[in-house]
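Listed below are the structures to be examined.
Values in this text are rule-based calculations from the coordinates and carry no lab data. It should be emphasised that the depicted structure is a prediction, and the values quoted were computed from it without experimental measurement. Cβ atoms are built from the backbone, for glycine too; each structure is taken alone.
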Structure I
């Protein structure tokens, strides 16, 4: 190596080695202080990608374990109530058998029937109150069909129309230039705002600013918008379109401005002036169905009618699962439909009620009845029909693995014994029990004049129906029991997977302290050695001074 002054190669070598030793030492300190081998992507890009994918699987697996825990608790809640219902059915079987005793008189049999009727009621109430996080597990659950039937929350009951009554209705000259005209249409937003503010509206123009004014519940309301200029074309007539959306009031003015050929432009102030002092009105009694509640209502179609267009009695008709026709009615004449109030219509026998919000006072209450019976679904079908679907047996799904295609399904039940109303059931075995106890020809209809043979025959029918119901409940409990066992095995498997995944991730990302402390010691020694050698290398050019003496 030549002897030079300007370039101290030995010093450069020492500097590089010192920098490398410091970097290695810094990495060791970082890994030992954080406990992680990979602290940034530069440490191990491939390892980082693999470890993050594993962490995603770990997170999904651990949450799935929690999901399955919720599913198990849900099943246990349902099973405990099913056990109670089964105990009541067993007691019913004992009472039905006791009622077949020929030595009993009518009063004694009536006492037995009273017990049976109370137990039947409690079966329904137990089913209704069995819920998990708001999900009904054993009761009647329904949803409203908006597509094929017309009565559902969000429907407006009366039509509101905007009528422009000013002088600038369709086509009016708005500038001194010949043949420059405007055409305008009004539209209403399909929401509540326009229905809250019925009455007269006035337009006022100041320059290119157009203001719409009205009065809402005695309080002045206004909104000002800018009218844009309309541009022309030298070679042809040009049409300019713009919409002025007075969104505070739910009203839109759609303007079409035709500018004659050769015209440069028509100022927005000239267009606005064409609407100055214009007025229009919003008329109509407006109301809206804001909420519909069903209390154990059986699935099916519920049709609303009234006798004629001036009849205030709104009738609801439906047919239950046993093809028995039912009706219920509400006389609207006795209800309050004043402005800014809510009115509730309740059809108690079906467990149906819905809330109506009145934006204005309804003068003719039969208008509400006429509107309800005319409502159509989103497909245009089912005029005046409330349609309930999907009673009971709704499917609950719980993700049982880190990917979304791994899940387990659990069906809820409907253990109620009625055929209509709030305790309408879905299982024939349970409905038969209700019929034989409190149905048209059930035990509750028998009395002191009933023959002993009829008493015994009815008790025998009750006993047979109860046996079938007991078997049905046993089947459902067996299904839930097998699902709980399945969930237990899945949870065990997922726990093992989570442990193995964390072990694999640890091998990639966690610091090996035994190895890293050795590297730390090496790094410290190398740093000290490189520092010493750098000092020696920096002294080497001094040798050249002896040559210059």
Structure II
């Protein structure tokens, strides 16, 4: 059996010499898939003493963070999920504090958390609580106090949850090792116990985190702590080590279905006809005979050529995993049947009566600007849903967009989709960089870089350019030669003079080979296709003719050379 992430936790908190305890702490250890996708969270908060609702703030911060973090999409990275939750939590504390206590510090608290996911520790910190790590007998403080000192005895917090509408959270990540001990403390501990004392107490307690936590709190009290005293200790007992045989066995526990023909029934789905077949998969039109409310569906089956290829099987399952987590009228939907177990490996998606965008483009070789804009806008809506979940499609092209009879567009094929949250999990399967189809792939893929949302914007820009011109902005790109391809933009107006100059400027920016000069947001691209962006047009006009319109430039050079040759011949006679 492969190992999983496991910790032993110790925690202790007392009011100390104060009348009430305004510290609060918590931990959440999910079971099953949640342990892999979200990890384990250990959280500590210390209500700000100058805050009227410090105790309430610390309790809300810990409880709400644990609830909300584990409710975020599995596809989000730990950093993205936690900072989103903390940003919302900070605003709520600030606004509620203003209403309830008529002051900016009504509900304020320090906050620190460690999220252990796969083989990495993710640290989040605001205020003057601290996170330490003990590794191989050496203690190290991993956070820096957000405390401004005035003289010897006067200091105030520069940062905390709930004191401002803006929040800056310190974040860092580091690899885990079995035996690591992470220590979280409030200032009631570390203000009176120095690094040497903390290290000695951690080592002398026989590595029993609960015993150690009690001794640390007691030592701080004996040392004269004048504050609430709280600490948490998390010892790393094991890290994920997936057994390859077990992993591959789980992937292949469902057999590949046989070749299907019209009239065959697969788990209640009547096969009507084959829609498409390649060396990698077969796609069939089918009818659900067990649920009359569903009607026609599309079934995709893996090819028998790959029934012993774990990487292929993983990618096949990956596509369905992505589709299940997406909800947009512009993204294809998976059909799930909870009470109908599958006897073979296949996926079922909704049936769309219509055509691919590629066929639509062939049928409409000169579409008006409004039609292209509407098409781009719909595709952008689907991509935006993916990007909000930190998913990058990575294989956007006209063949992967369907147009139904109501002219609604839907993106299909999520086999190449990159999911940030899954990228954090160590996998025994090493996927090569997937760059989709070369003509629509952003240049950074050919340099071996990781794709971002700007790569999808590049592909969308190429598609828009092709709709206007029937051509590609950088010509045909051979995959084997893509790394050396010269990305020199050809004006869309050269192929289609009817394209407005401001539209051409937007297409050029969307497909710019340099990442930092491309649109950062889909909404920006759609906006510049909707109305002229004067700054963008002026920027394009200021470019050298060679960059703005290379074909015209070289035609001019050729004409000049011809004139010079004629002139030389004339004077030499």
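Using helix-only ellipticity at 222 nm (-39500 (n - 2.57) for each DSSP H run of 4 or more, over all residues; to 500) as the calculated read-out, with -11000 as its value, let me know the right label among I, II. Only structure II yields this read-out.
A value of 24 was computed for relative contact order in percent (Cα under 8 Å, 6 or more apart); which of I, II is the source structure? Clearly, the read-out refers to I.
To which of I, II does the computed value 0.00 (FRET efficiency 1/(1 + (r/R0)^6) of positions 58 and 410 (r between Cβ atoms, R0 = 25 Å, to 0.05)) belong? Among I, II, the structure yielding 0.00 for FRET efficiency 1/(1 + (r/R0)^6) of positions 58 and 410 (r between Cβ atoms, R0 = 25 Å, to 0.05) is II. Source structure of the calculated read-out (mean projected area of the Cα convex hull in nm², 38.1) within I, II: II. In this comparison of I, II, the computed figure 4.4 for distance in nm of label points 7 Å out along Cα→Cβ at positions 34 and 466 is attributed to II.
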